[in-house]
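Engineer: The data blocks that follow each hold one structure.
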Structure 1
Amino acid sequence: MKLLRKSVSWEGGRLSFEMLNLKNAVIVFLYDSERGLGTLAFALPGKEGFGGLSTVLIGGKYRLLSRIVAERVAHYYGRPVLASINLTLPEEESMERVAGLLRSLPSL
């Protein structure tokens with residue numbers, strides 16, 4: 001079991017990413033105020049020539065973002081992923097901030 005933590009700050013805000021890498025799955029928390037369960041997406045990695053599958057299990061805000069994060073991590077690690085997105089940022093700004101954060105991660 002391995003835990004990866006990464007945060008980025010800017011004037012007036014902070015975005016935190018925590019990823020728990022388990023033997024058979026990965027759990028991701030993405031938040032800007034406090035860690036908690038937000039919109040929860042589940043993704044399976046794809047097979048050769050096919051994309052992965054994902055769905056939102058609970059939540060209505062940041063549905064697309066939660067699926068993108070879950071699918072990207074599932075593709076990279078080749079394991080099922082649960083991704084929780086608990087943000088207060090406007091959705092458009094959150095997409096930009098999260099994309100920058102994901103690019104800054106050493107393994108993604």
Structure 2
Amino acid sequence: MADAGDGKTVIEHLRRVQRQAGRTPPEMVLPEVPDCATYLAQAFGELSRQRGSTGFGPQRLSIEAIHGWARARGFAWTAWEIETIGAMDAALLGKLNAAKEA
């Protein structure tokens with residue numbers, strides 16, 4: 001995951017909070033994924049690990065990166081699947097930004 005601005009990743013900060021507070025921060029609680037969408041969650045995880053940084057936080061996934069990832073694996077995704085990956089990305093970045101502002 002991208003740098004949080006101090007050389008540590010956001011997840012490293014969240015894990016530190018988890019250890020110190022003895023509870024899991026809400027940003028680390030993931031919703032259950034229906035079986036029919038597990039492949040999208042796995043793809044999003046792989047894509048997310050490859051994302052760059054803006055210098056202020058993680059960079060959003062571009063349509064080109066999503067298409068390229070799918071093409072390299074021989075997937076022919078539908079528009080809905082690509083939009084879903086984009087929505088997952090927007091939700092993640094929104095959560096991360098909210099955590100930084102808190």
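Engineer: Going by relative contact order in percent (Cα under 8 Å, 6 or more apart), which of structures 1, 2 comes out largest?
Structural biologist: 2
Engineer: When distance in nm of label points 7 Å out along Cα→Cβ at positions 9 and 57 is computed for each of 1, 2, which one produces 1.7?
Structural biologist: Of the structures listed, the value fits 2.
Engineer: Between structures 1, 2, where is Kirkwood radius over Cα pairs in Å, for residues 33-88 alone highest?
Structural biologist: The structure with the largest value is 2.
Engineer: Ranked by mean count of other Cβ atoms within 10 Å over residues 65-72, which of 1, 2 sits at the highest value?
Structural biologist: Of structures 1, 2, the maximum of mean count of other Cβ atoms within 10 Å over residues 65-72 occurs in 1.
Engineer: Moving on. Assuming -18000 is helix-only ellipticity at 222 nm (-39500 (n - 2.57) for each DSSP H run of 4 or more, over all residues; to 500) as calculated from a single structure, say which of 1, 2 it is.
Structural biologist: Values: 1: -8500; 2: -18000.
Going through each structure in turn, the value belongs to 2.
Engineer: If semi-axes √(5λ) of the Cα gyration tensor in Å computes to 21, 15, 13, which of 1, 2 did it come from?
Structural biologist: So the calculation was done on 1.
Where a number appears in this text, it was derived from the coordinates with a stated rule and is not lab data. Not measured: the values here are computed from a predicted model. Cβ atoms are built from the backbone, for glycine too; each structure is taken alone.
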